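What follows is a set of structures for review.
FYI, it's all coordinate maths here, none of it is from the lab. A quick note: this is a predicted structure, and the numbers were derived from the prediction, not measured. Cβ atoms are built from the backbone, for glycine too; each structure is taken alone.
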Structure P
Amino acid sequence: MNVFLTGASSGIGAALARHYASEGAHVGLFARRADALDLLAAELPATHVAIYAGDVRDASALASAATDFNARFGPADVVIANAGVSRGTSTELVEDLSAFEAVFATNVLGILHTFQPFLAGMRAARRGTLVGVASIAGYRGLPGSAAYSASKAAAINYLEALRVELVGSGVSVVTICPGYIATPMTAHNPYRMPFLMPAERAARLMARAIARRRRFYVLPWQMALVGRLLRVLPRPLFDAAFARAPRKPRAPG
């Protein structure tokens, strides 16, 4: 199996890399931090891993990585758009405009940039799975996380549109919505995180959902129930419940 994934240097991405490598897959690992990728690659079989340092906001970097990966290992069987960023944001602060842009470019356009260079080959082969990692946060707009919630809502809808577009092509699209996973992204959240799950267990569950080509998968299962409640909660009740909820801190500067 050939697996290409972004956001591979830490958290869920690194756990997925270890999982697939342990199963004997060839893995292509794309992330911004070259040093972290080198450390991760040192843990994996040298003949089964290729690393690419780059930013998912850069479509050309992903196109180059896809070309090299296909040349080394052959067509990808699974492409996982996992890269994502989360920042506390405030609409009224002009200095947060760049944060909004970075979150949307990474969490939405980053998925497009990841899939695009692989899709033609998958369609020609009439097989393959495209996986987008969204979030339960995309179900409703969470105060203090406007950029993150909105970007993940956009990701969910983009992935659904792509899935329907590819019906009958042989190419599957899987949307994964994690709840709270123990990663560097969640390490400094100043609020309780119910059903917090280790990244290694999350990776195993995600890989199983991918193998089964689940159209839409939420983990852990308890958060699937929470998500259903959030979706049907009337707006006045939602407003009352979340108006005073703890908020993710804004990035310094």
Structure Q
Amino acid sequence: MDLSVGEIKHMLSQATEQDFAVFERSLAADTRKGVQAALRQNRKRLDAQAQERARLKGMYDFEQAILDEHAAGICVGLDEVGRGSLAGPLAVGAVVLPKGLYIDGLNDSKQVKPADREVIVDEIKKHALAWTVQYIEPEDIDACGMSASLRVAFTRAVKAIEEAGITPDVVLLDGNPQHLDPREVNIIKGDGKCASIAAASLVAKVERDALMVELAHEYPKYDWAACKGYASPAHIEAIKQHGLTPLHRVSFCGAFTQPSLF
């Protein structure tokens, strides 16, 4: 019995790459517009899935190549979140991923939708050999500067991983050299290239965002639930109207707190 267009659409939407190749051949002569549109739509779906698998494999292969180069077995990836925020802490995430297990969706946190971030981070926490997020508070950033704050946070993160019972052979850092550990390997834009750094980026982002949403209840006038402490128009306007809170980085807010010269 011939299948309806709706039945064929449902069948194609569930098809794997191997199944789809069979359906594609068998339906090539079906002249119904709905069937041909469903074929095109699901070919695009499967192509996108293949591209995503290749992208993800590339991140794990990139990381494995670094381990092979250094004759190493375990690496920890680190990344920071909140460097440019006007309020709230700097956060540094660190993650040690298990071998042989791909976590779908790993990517630079900025490239992942907020709802997807939380799902991926749940998987990271579930499967990681170790993970941590370390914070540097605003007053310490004001006192020491961002470069020193980053070094302190990265060092604390590596120490926390080691205290969890994991001693990494390689410390993978996103960005420029920090010279904080002899095991350090720096990867420019590493959160989009390397699986462990991407995982660290996502964990730090989700944890810090959740913290800023909590702090927004304490300081509801500053838009933190939406902007997470960054310089949104609503946040800047609130600073101008209400001044700074104890959670603002004073050294970052001078342009919004000084009176006009004119």
Structure R
Amino acid sequence: MIVKEDFLNKLRQYFGLNLYEAKIWTALLSRGVSTAGELADIGNVPRSRAYDILESLEKKGFVLMKLGKPIKYLAVEPKEVVERVKKLMRENAEDQVKNLESLRGTDLHKELELLHKQGIEFVEPTDLSGAIRGRHNIYSHLDLMVRGAEKSVTLMTSSKGLQRKAEALKPVFEKLKRKGVKIRIAAPLTKENMQVAKELSKFAEVKHVDKIGSRFCVVDGKDLTFMLMHDDNVHPSYDVGVWVSTPYFAGALENMFNLAWQDMKPMNSVKN
């Protein structure tokens, strides 16, 4: 049986299988029930590995072993496999989260913090910067940056960006408000995003801007992330942000924002 490499790669990606497991599973799916030797031949997998691979697939819930001689294997229905894999992934993810949470306050965590503090002393200010590719990575970085805010968060974004930031950062904004952090958001307010703006106004001061096209976030007047392109002109996968940690540049940009902020329309005065 010839199976396209692209198909096998997708199985490995979505189901967490190695190459031999993907080959044996597809071979069994094509036969329904078969012996280990037959599956090894069909899937072009070494016979010496077939039993180990089938045992692994059995533990993961992809196949069932039929008792008898010779031992045969039965393919589990794909939709059932999907549900089993989803459940296993959730359980593994929950276990990993619990393990990471249990690190707080431990000697290992303290040593990691100490290493970072010692290492940062040797970092040049120009090294505290980097490029972030892909919108998903940009928002992950923004989430991390905003979570650390102690005094202020200043955001300027596009009309579509306002909706995305509401989805990604709203829970963080809620926590920051309870901490007394001042949050200001400037974006073009339209019929499409006005409801989102009203939701965000519970945690931030939101104003309308239409003459300035920019996408950036400043935290505590020292950390800055800005996007290089308008989100209308770039695919999310190719969106690029630049992060810099410098009070000089970030503070200067925030001062310019403060001047523009005075002339921006409050959300309640915008008519669409």
Handout entry: For 0.5 (distance in nm of label points 7 Å out along Cα→Cβ at positions 16 and 176, calculated) the corresponding structure among P, Q, R
Key = P
Problem - If relative contact order in percent (Cα under 8 Å, 6 or more apart) is computed and equals 19, the structure in P, Q, R - result: P
Practice task
State the single structure among P, Q, R that was used to calculate log10 I(q)/I(0) by the Debye sum over Cα atoms at q = 0.07 Å⁻¹, giving -0.36.
Solution key: Q
